Structures are given as structure tokens and as C-alpha cells.
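Chemist: Next come the structures, one after another.
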Structure 1
């Protein structure tokens, strides 16, 4: 059990710092030692033991990662099944959490003092009794003797997949599979007590939870933590922390490395020392060779070595890691002719050229995991370099989803049970190359989304959309994104402002999922390809999109292309701006980031998500405003103040404070 590792470290290295949280992403620090961590866990755990009855499930609602870690480990101590959840405000999120709580059959909600009121108001229903326990007040009775953690609960926690919005599915992670996967990770990455881990990954996500928080405790090293928003707002913070804390192990999805290359200036390089960074893992979404090469070249002068890259592959259904072992000094790559990239049998060539693409191995299979490639049509094992479904077996593989029929999730071969991952790939020796997905799942910046969930929400965005007339499909531009095509009712085509429909779809998707489509396309009834039985053909949608063969009524245009083609209008403020000047400035900045003309922003109360601002573009807007105006507008302001007028008022207040301070006036609050 992971709690046994914590107890061992609390005894042998009690004063060693387990976790350090950069509360503001930079200088405000909160730390906790192994002894203090265990004391908090034991006190909470002893209390929780008395709340347990059989398979008791607890939802964990937290914003502070250290408070979350204590609560999660207290559940392990007490034998309670923990369910990490992403906490956010808003009616749609509340609805999703109710569905998740019902699926998990949760009897307890663990939360912090600051969130308890909101949780009580929005997550407690008369027909679904649940106990709310606040864990950070420090009012649990102190233990006067060394109690022992529960050992009779095999299920450690439920990992709800990030894309399971409409149909929650929780992976049942057992104590034994968790420990086995920790051993797999340690074998691949070589972490030991002298290592320093850094993570900006969401702590409710399997890579952040298992690969960073729990691996720290398993090994007995130290871990430095940062909120994802602080990294996205200013990627330099990640590398600055690696430099300052001499971090040895850190990583994330491919998009994180892309952000560093695109958003860190060369003038920042002399202040960085990345020579301590021995393992830069890259996983959770497709690994791009161009990204690794660009990152290595850009940060070489700061001490980063391309030998540090460790591409890896895993999924929640296998606890976390499946492959990631390096068989040589550098990640293994393979050059494939472009016209053969979609072939069933890979035919690599010896050198890269303008006519090839370069695939990156996700590492070699660890010795105690078994990976086979199975042909979906025949159910037979594929030969070397032949593309098929990735199927895996080993102690890390979970039993499947909580209280679901998992029969179809597994493939039987040679008396062993193999998890069907839904991912396509091929083996070259022991190296696994992931090469697409059999199941139609989207991975956007490391998060999984199911197309049918997005389609369901998008279809309800506007009354002009045909019922069931929305398809969501994957596009590569150049990293994975998605496009939306919606059929418009015939009688509404001439009577509807189609740009209004596009804005409504964009807003609904951004509100619900926190992501923005690459493009939104409106078409006529029956304009979406379907099978003879009426099922959407999302793969064919991708083909038609690439061939520009859809019958278009209207389209949003590619957001990145549209932004690049916008007239170069400089965003400036006069010396003494009023609200109208600030509003015009904000709209100019947003237009430059999204490519949406300002005349679409007709209302002061327009919600920012209607303007094409997902979390990543929101951070870009914040960074531009702060740089231009020399203010410190916090990222949370943009997310909290959801309207254009609210954002304008926030900027106006900061400019007034800045002016008053510059004039030497005393400010009394």
C-alpha cells in the first residue's frame, strides 16, 4: 500500500520536505515534511475509519494540491475509495458532478473550509444523502498512539476519465495495481530518494496524481508543485522552477513543450540552468518529433540535453504507464514515406526527407508488462511493423470500470487477459509506436474528450440546428485539435444569422469543456456523412474536411489562420483612458488572438467564451494586457469575470490603482 511507503519515510526521513507548493507560481511557497504529512494523514484517516461501511466512496473537492494529497492519503489510510474530481464553479459543472457522484455511489464529500459552503449549496440533494467532511481545519482529534491503517480495502480509488462528461466511467484502481505501476514508473525513469520531481499537471489527472504526487511518496524524494493555470499563463515559470530547485524529473503532454518554445523569449535563456533535468517525460497525447527537436535546439544553451527526453505511453485503464523505457541514449525515431503513413504495414526508410514523416517511439515495453498488437478485423496478432490495436497485459492493468460490464474491454490470448486500449500502433522490436486511435476519442492538450459528448452539447446551442445534426472530428493543425460541423434546419437557413449560430456553438463548447474548436462549419440538412443505419461517420468527416468537400453554408474560419489574416490594428490606450477606450483596447487584443472581427462583439454583457477564448487563449490575452499596460491582472480574473464589461471594469480599477500609486497618493481600503 502507498500508505506504507509514507509511514516508512515519516520514520526514516521525518524532516525531509515531501512537497513544496509554489502558491503564486513563483515566490510564495508552502511546504510540508514527511512527518507532518503523515501526522495530518493519520489524524484525518483515523476519523474517516469511523465513517466507513463496506465500499464507502468519497468525492474529493479541492483547489489546493497539498490539502488534496492529505485527503487522498487519508482515504487510503481509512480504506475509503477516493474519487479525485476537478473542482470548478458553474451550473453545467455541477450537473456533471452530480452524474459522477451518482455513478460512483458516493456517500462522502471531502473538501476544504473555503469550498464547503459552495459544496453544501450545490452538491447536496435531499434525495441523495451525503456527508460533507472538512479536512483542513485541523480539528480532528489528535492520535495518542500509533494506529494502523486499514488493509482490507483492495480498491484504492476511482479514476474518472477526463472526457467522460455525459456518461461517467470510473476506472477501478486497486492497491496492488497502483504499487505495481509505481514500480514500472521507477524502472522507466530511475527516480530515487535524491531525485526532485516538479509537476504543473492537474492533480485529479492520472499523470499528475500517480506520476507525480504518489510517485514522490513511493520513492521518498521531494516534489515541487505549481497550478496548471500558472504554467499556462507563463510557461517560463516551469523552467525557472526546474532551474531554481535543481529538478531532475518533470514533464507533461507535448503541448507543454510547444508552449515553452513559442512563449519563452531568448532573452530569458541566460537566467536558466536546466542541466539538472535528467528525465523530461512526454506523454498523455501524441508525441511530436518536431516539438522535441525545436525544444532541444532552443534550450540547448540553457543546459537542456535532448538525451533527457523520455517519450512514454499509458492510460488510466492500465493505472498509468505502459511503456517508457529508453533502449539507448536518445528516443527512437522512425522515418516513414508520407504516402505510406496510413498503410497497414509500416515501411521505414533510412533517412528523413521532404517526402517523409518522423514517428517517435513511446519507449520500450517494461519487462513485467506484455504488449501485443491485435488486428481489429481478424483478432489475430500482428507482425512487426504492422498497425493494429494496442492490447496490454500485466499487474498494472485494472479490472475496468466501476460497476460496468467490462467484457468487451478485454481480449483473451494464450490464457491471458489483454486490455483493449482503443489505440492503434505497431511494434518495432520492443519499441511501441502509437499511430492513431481505433476509438474516436479526442486528446486536446493532454485531456481526453469523447466526440459524442461535445456533439450533444453543441446540438443544443441554437434552435436552428437540426436535432442530432452535429459531428465532431479530429484535425491536425499542426497539433491535434477538432472541428465541428452542424446541419441547419432547412426552414431556418434564410431566417437565421449564421454567425450567431457559430458563436453560440463556440460558447457552449468552451463553457462546458474549456476548449475551442479549430473550425465550426454549418451545412445543409443531410450534409454530414452517415452510415446506412444513420450513424455518424466521423472518419469520413475528417477526409471531407481535408479535401474541402463539405457543402458550406457558413464557417468560422481557422482561428489561427484568421488571427494571422486580421488587419494589423495596434492595441493602444490614450493617456487618460475611459471605459470606452479600455473596451476598444480589450476587443482589439481579443480580435488579434482569435481572428474574430470586432463587429461581432455587439454587447457589453457578451460572455468571453463567445469570443473564442478557451483557457489557453485566455492566458495569451492576459499576458498581452499585462505587458502592454504594465499591470498585474491575475489569470483568475478573466475566468471569474465572464463578461466583457466585467473584464473592462477590472482593468480600469488596476489602472486607477497604478496611477494613484505613481502619484504618491495614500490608498485606504
Structure 2
């Protein structure tokens, strides 16, 4: 500590000095001789004290040339700004500016007046035609250009992290006038200047309060309405992401755990990881047996099929490189005729537009593990919305032809997670009431969607009775597919994707169900002894030996066809366990034994009870409660959502009794 500090020292001041001594640091404020006015950092009433300090390592003290209090500036109420001047030897590095792609503001199509303006401008661009031209490339370019002119584009800059969304045009001006009045009073301590500052301070408080109240009332009105429910969850998700500070991971680790910081190395690592993930197959046996193809004539696509598919498409989703969202087709009522004609040409030629083959891959953190590790991120593809619409049409036809087994609950009509959870819990409770053991193995598949061999997909489709025409159409969807990875430091170089199903595709869940249906045909038992929800599999049996045998059979049929059972994430649980029931092994390796397991979002326990969920809120309710504050959404909105969760959870428990 220097010799120019204040004379008196209280307990907190002594703690600062002790900390500086222990850490070999210097209290910079005390090393420069200043007038008392330039040393006082806190003023309240008659009290004038020094409570704010700048500390540095003693070895860096010689680099500091000055330290003082700026009288005219206040950092917080009654606290003055402390500044120091120092000389640093730094190397100038030119930081590359990350280019953010400008996006068309398609969200404005929600407003009917903008939608009508877009329709009129599009007709003018097409020379007064009501029907869109047959050529896809021409139509797509005209739509994009019209959207940019009518709706505008984003600035391409990152949004500032400031809570100013409630500001009106008067608030910033009032705040600036108050700051100028504060400076004036600090320079000339007259009663007139003081009264002027106090009056402006009160006026700013009133204006800020009114602006906030008006903005929040408008927000509450929208959130209380039915159409505001999506906004409510969007607020919760945004707050949840902001709290975890994983929005912009600018540095990642390579395969050896070394941290990468440069833009080129980070982009190179993301490309390396996903290129390897999406182009590498597990070991598998080559099929020697063939399968007969179903050669039959297929009907042309009808307008009502396109309308149904369009109705199933959700609005507000991120667009792919094509940059034409589904909102455009919903806005253009006459577009159904164009889409029907387009899809029929694709069906006949078995070749879709090249533009649809490109996608953007966005890494999404799984909320567990090291955020800088690529393996803890899930890649979601942003694909062409028009291609997704085409997939919906094909999916609807495939569902009429292919009959999936009853054991599959994932993405099936009139089935959901609730059915699978209910069936498993009823089975567990029956065995608990009968005081008998029930052995369950929860099977996890490694990178299930990304590791599906495409030859197996074509084989399973043909074996399921799918017409060869549709097989070739699906093959065309995966032919020459390319993608780029969009990370915090820009986009990577484009690369091919030759293995697995498309993540984020409308058709992929049903294609995966077809594959699992055919591969498990020899080993699956009746529900609830075997239940599948996409790649989540549960196998149940009355004896440990039997469930171990069943697990080995499942491993054999899946791994010989290119799928892989995870030894680390597959878990075993025994309900109503007696002493010495033992463990389950998979190829000689012991499967992890647990007392509880989170199955499809619901915790099942080895004692057959659901007391863990009865004793508190559902996980979704806890997340919502912790993610949304009253300041952001208001008491009314939070209360209404809490009531909904309580009713739903109560209904779930009544159904189990």
C-alpha cells in the first residue's frame, strides 16, 4: 500500500490490504498524490470516504502512470468513477470480422397487410401472371427478390446485449439530459444546479416507469392470448440459454483436448468432426440375400395431398440455404397448384432441384459435458422448406403402405411417449404388487440416425413392400447431399454427406422406424416386454438370465447391420429386487446397474413407485419456473402456466391409479 491513502481504516479496508499482501498486489489509488476531491470515491450526505480501489500486481505498478477519481462521472448511485492510466506493450492483431449472412425478414408475413403486399408485388414481378411459372429456379429467384424488396433484410450485425426493448423515443433523450445536469452540478455545487439535477432525476424515473409499464402491459396482453404461448416459451428458452452462457462458443477443443482459438482452426475442427461423423459407417456384414422389388405404377400427386402436407408444416422455423420458408407457400394460396405440378415432375423424373440438396448444419449443445467438446453437440440440419414439404407428401403415402409393428411408439399416429411410459409403469407395478422380480434393460444406440447404412435403408424399404418408384425417389433425396457447419466464427467449407439419415428432415423419423422394424423382426417380443421409441429401446423379462440373453440377441441383429449398442449408456434395472439377483453382462462387460432411470422424460424407479415425481414438480415445470421471471412475463402469465402444469400432472397421476 502506498503512502497517499486515507488516514482512517475500517474492517473492510483492512481486508483489502490483507488481500493485497497475500496476493502480492498493490492498491493503485494510494500510490499517487492527489487532492482530496480526487481521492474520495463515495459521497453520501456528509460522508466522504474512499471505498473503491484498483489493484494490480506489484510487478506491473511501474507501468501505471496515474490514478485518480473522475469527479464529474458516477458509476453507481453515490459512487464515483476511478480510472488509472497505464502503458501496455501489446502486439496488434487484426481480428477478422465475422460475416453474418443477411436474412430476409420473412416473419413479417404474419401480418395480413404485408402478406397482401407481397402477393401483389410478386404478381407484378411475374408480369401480371396469377399462376407461378413451372420453372423452379426462376420462380425461387423471383420469390426471394420480391421478399427482400417488400419485407427487407437484416443488418447482418450481431444484436447488442442491452435491455432496451421497452424504450420509447423520449427515454434516451431524458437520460442524456439527466447525465448532463449531473456533470454540471459536480462542476458547480450551487443550489440551482442541484435542484435542476434532482428535478430531471425524478422526471426520468417517471418516464422510465411509464415506458416500462406500457411495454409490459402490451407484452402481458400478447402472452395472455392464445397466440402468445409460443412467445412465452421463447422467452423461457432464451433466458435459459443466456443463463448457461453457451450461446456463442468461440473456442473449442481438438480431438486431443487442445483448445483452438483461431477462426480457421475452429472452422476446420467443426468440419472435421461432422464430416467424420456423417461419412463413417460402423462395421457390418454385407447382405448376401436379395429382396424382390415392388414394381407398380404410382398415382400422380393430388392438390389435396399438398394442402394436407402444407397444413402439417409449422411456421416460424429456421430456413435453409434455399431461403424460402413455408410461410411463403401459405401466403400464396395459388401456390398449391404450382407445388403440385412441381412435385409431379420430381416424382416422374426422380430428380429434385439441386438447390434442395444443400443444407446448413448448426451444432446444438446437449446441456451436459464440456461445452467446448464437439461430441457434446448435436448437429441439426437446416434444410429447404420446399423439400420438407415434398418429404411430407412422400411420407403420407409411405405410411399407407408400410405397417410398423405395435412395439414402435415413436412418431406413430395415435401413439406418444405417454403410452410407452404408462405401459412400462403398469408392468412394473403389477410385478411389485405380486412381489416378483422384473428385469429391464434400457438400450442406447450410438449415433443412431448418423450411422444408418443407406444400403440397409433401401433394403428395409423394399422388404417392407415400398414401391420401387418411392425407393428411387428417397434415394434421390440423399444423392449428392452437401452441407456446411454454421458456428460462432462463421461457416465452414462445404462437404459431402454419404452416411446416415438427415437430422431435421420431415421423412427421417419414419424411415428410421422402417429400419428398426425390419432389423428387430427376429428378436422383438410383444409390448410391453419390448418397446421402442425411435432409437430408445427397453427390454423386459422375468429373469436376469433371460433379459441378458435377449440383450445379446438384440446386439447381434443390430450390430451386424451397422448399428452399435452403447456399452456406456445402456443401463439395467431390477424391479422388486431380492438379494443376490446379480448383474447383466454384454459380451463379458458388465452393464451399469441403476435404481432409477429417466425413460422418455419420466423417472421410473426400481421400487416400482413414482414417488420422486409425486413429491415435486415435473421437470418441465421446474425448468419453466426457473427460466422465466415475473419481471419478464408478469404474475398473470406465470400463474396461468403453473395452473396448466398442475392440471396435466394431476391427470397423469389419476391415469396411473
Structure 3
């Protein structure tokens, strides 16, 4: 929670850091950039910045007002489980599975102190109120206190019989509270390390503990799905709060001590009255991203790939969902139509490339060979081959009919985020985490050229329609145009305020469209680099953009699970494509907006619901068809009774 108590920050397994209004529960901001789950978040003392730690081994600092990433700190060699600011905001401490705690300069990101001593993962870290000491909890079952300047160990506290998951100083710095897999909460003397109190009551491991602002109480969250409040002197349980439907991973008091904040694996953040235990607010909003979109060659259809593991085809005019293709077992990162529009290729984090029939939705080929996530796929101009790029650091070419591997290119030194064929099919371009754009011979696999200039990961690459130029979008917030023969940088385009996730040429090569984490789609002059249009229709990061075959429209996919069609001349929204989802409780909700209940439909009848895209269907089970033309859908559905 922010120092003022007006904002709440949360981190999630969906890799996102979110800021919420503590009064209304509305989502105010979404910060994207981590490539793995976010395990820990905290506001700076003045509330101006947010620090996050992730399974991607990085610590990141964000602007709490704009959501822009200010700094990415690398150094830990395993996941970062805990982060915290010093009381003056000048330093950050982080704890990691690499058994170390590290102190960083919050302005420069430089490592100031590396604390070693724990013999197992460091699960929790915090500064003392005066900033002179650091407390850490570890899976080696100990709590340790360190000198924040030298990194020397001052006190080693033993007593827990299993992993210590959380540790925190009392407001006066005299005591330490810890929570453990041994299902207990304990309080220790911060000077001597003596155990002062052991609180028992949780029936499963304790994930998080925190003192109230006056130090009189302790709150804890547990895998038993409860939040509990304890007397910090006697250890008596004062309150047991039930409401979460899964383990409670994080707890904290509000600055005035009147409320308790909890975050759970049930995907919610909840606020509770610290006196009565009543639920005051529930915040839901972590959604499923649309990672990739593309038009069919005739412009009549759109294909999208999503974290919901599906590939979907939409009518580009009516925005109706025509087909849903299921088969991938993890997020679908990239999709593309074949040149004749008959097939679709998809690449997924399940390490496979799949080819689908664009008319029936049947899976035609399941291509296996990559040993890590597949981030990008594309057909060759003649449709005979497919190229794919992967986290296994390879670019591979496959036979589009048989799925056989034709070539494996292993020259990239890091994750390959984006790949594309040249218009004549003779070359392949790739963008990588090593900050380079490379061109390869599509027949021999030889590297023809390496362009350097980007200062961070290259997320997206594409050839111009005549093959003379290459456009790239990068984590460094720039779009760049390169000479495809010499590798010289022709234009450096600046304007986006966050990562550029996708970039594409218009069919005539005169313009470039780009999509960014700053929630905008922008159109640029491909010769001068001047910004022609800034389109602000999305409310979340834009993951993918593409021009329609005639250049009149742009399709964009966003992390809030929506696909939009935009007018390339005016920037106006032509339409937004949402789909319906069935929930287990029977409610039909809007995809990407699970809080929008459209109507209730008996769960036992879901299997018979009419969804077939064909004209006739024969089934051994009854079929249900809903006529909703005159229905009242949405939050105000009850008004039909008035």
C-alpha cells in the first residue's frame, strides 16, 4: 500500500504489476515488462516509485504515476523472491533463491552490498526502521540480521523447524516477526535473537507476516486460506478472517492500521476491516493477454493468439468470432495466415508450432523440435515453408506440409523474439534478446548480416514490401529502420514512452505502425520517421499490430484480451472484438472482463450450447440455442423486470 494509504500495488503470476485505488478498488495502472511471475512489490517511502522482484531474476523500478519502467536491475542468478526500499528511499534490498540478499542504489541500480551467509533460498528481506539493519528469512530455517552498510551478519536466529517464508521488523525496530512453513508465527528480540512469543493456530504454512503501525498486532496470511490477527505481546489470536478461496500469499496493514490488505492465489486482492474482519473490497482484474494478431490475405478475417491457449478467427467486418482452435497447452505467442489464406500457423510456449485448417479449425500438423517457448512464426511467401524463433536460441525452418525440420540455425546468442521471411523468400530476419537484428540465408542458414544499434531486446522485426528495408521494435522504446543489404541504420524513431512490442510496414511501404506497452498504436512516415498519428484506443499494453492488405485498417491486440480494428487514416476505432466465456458457476461473462456478468446459464447445459460455425450439425446429445436478439444483457439485466 502507498504511504498515503490511497493506492495499492500488487504483483501476479501473470507477470504484471498493477496499481489500484484503495477506496474504489478500480485498477489505475498496469506495468508490464517482467517475463516471469512477479513475486514481490513495494512502494518507495514517498510513494513516487514502485519496486518489483520477479522469477525472471530481475529487480525493476517503476514510476508510480506513469507506470514507465525506470530501471531494470540484473545481478541475481536465480528468482528474486522479496524486495523493499530503505526508509529514506535511497536503497533497495532484494532476496533471492541464489542464497544472497543484495543492496542496490535506487538511483543508479548499482550493487552496493552482496550479503552471503544463508545456506538456502532467501525468501524475505526488509530494512529496519532506521535503515541501519536488514532482516532476512530463509529456507535454511533461520532468520538473520545484517549490517546494511557492511553486510556483516549481526544475529543468527534459530527456532523454526521448517522454511522461514517471511520476516519483518516491528515499527520501533526492537522486535522481529517471522512466519514459517512450520505453521507458526514467532516474535524475536532483534538485539539478542531470543524468542519472545510463538503464535499457533494456522493449519498450513504461513506465507506472510506484518506488524500493525503501532506494533501492537501482527497479521499473517497462510496456505490455509485465512488471514489472522495476533496480539504481538501475548500471541493470542484476535481474529480469523475467511473469504479467500486459495492460499494467502501477502498481507499488510494500511498506514493508519484500520484496514488489512491481502493478496491471494485466487487472483484477488482484498481489503478487510482490521477491527471487525469484514470484507470491505475485492479487486479482480488480472486478465489474459492477446499476444498476436494478423489479417487474412483477403482482409476478410483476423486471427489472434492468446494466453488462454487458443487461436481464434474473427470476421473483420462484423467482429464476430468465427472459430476457436484449441490444442496448445500453454500461451499462444504468434499467429499468421498462409499466403493463400487456407492455413494458419501458431507458435506457443508449449514449445510447439501448429498448423490449422482456416476453414474447419482442424489441427493439421503439430511440429515438435524446439526445446523452449516459440515466440514467433511466419510462412514463406510461397507458403511451402514456416520459420520459427524460440527461447532455445534457434531459428528453425519447417516444411509446411509435413512438419519436417529443414534447417536449424543456431547462431543467435540469446532468445529469438521475432522472425520473418523476405518478400522473395530468400532471406530470414530475426530479432533477439542480444539486442541485434540479423539476416540469414534461407537456403544455407548462413548469417548474411548483423545490425547493431538497439540498446535492449529486439521484440519485433519485418521486411518492407520491396525487401529493401527492415523495421524493428525494441525494449529500448525505439522503432528503427535498417538497410537490408548493408545493415546501416536509416532512421531511428523515438516517441513511445515504453517498450515497442510490435512493428509493421504498410502494404505500400510508406508507413510503419507500431504497438507499445504505453498503450498506444502509432503510425510513422517510413522515410522521415515523423509521427503521423498517435492512436489511444487501448487501455492496456498493445502486444501486436498489423495492416490490412489494402492498408486502410490496422488490427491491434492488447493485454486486456481485446482485438481492435482501427482506421489507418483517422485512428478511429472501427470495432472491438470480445468473446464470451462460460464460468464454472454458470455465469456467461465478457472475455477480458470477468466482472461483467452477461447472463446466467445452467452449467450442466454448457456442453450442449450452440457454438458450431457450420450450417448443420449432428450430435448424440441435445442441442441448446439461445435467442438473444431482444434480450437485456450486462450489469443492468434486472431492469427487464421493472
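Chemist: Compare volume of the Cα convex hull per residue in Å³, for residues 343-510 alone across structures 1, 2, 3 and report the one with the greatest value.
Modeler: Details: 1: 182; 2: 158; 3: 112.
Top value of volume of the Cα convex hull per residue in Å³, for residues 343-510 alone goes to structure 1.
Chemist: Where does the value 26.5, 78 come from, among 1, 2, 3, when Rg and Dmax of the Cα atoms in Å is the thing being computed?
Modeler: 3
Chemist: Which one of 1, 2, 3 has mean projected area of the Cα convex hull in nm², for residues 31-206 alone, as calculated from the coordinates, equal to 9.5? Don't jump to the answer; show the numbers that get you there.
Modeler: Values: 1: 11.1; 2: 18.7; 3: 9.5.
The correct label is 3.
Chemist: Where does the value 5 come from, among 1, 2, 3, when relative contact order in percent (Cα under 8 Å, 6 or more apart) is the thing being computed?
Modeler: Details: 1: 8; 2: 13; 3: 5.
It was calculated from structure 3.
Chemist: Taking 5.5 as the value of distance in nm of label points 7 Å out along Cα→Cβ at positions 103 and 463 derived from one of the structures shown (1, 2, 3), identify that structure. Before the final figure, lay out each step's value.
Modeler: Values: 1: 3.3; 2: 4.2; 3: 5.5.
Going through each structure in turn, the value belongs to 3.
Chemist: Of structures 1, 2, 3, which gives -14000 when helix-only ellipticity at 222 nm (-39500 (n - 2.57) for each DSSP H run of 4 or more, over all residues; to 500) is computed from the coordinates?
Modeler: Values: 1: -10000; 2: -14000; 3: 0.
Corresponding structure: 2.
Read-outs throughout are calculated quantities, based only on the coordinates presented, and are distinct from any laboratory measurement. Everything numeric in this text was worked out from a predicted model, so none of it was measured. Cβ atoms are built from the backbone, for glycine too; each structure is taken alone.
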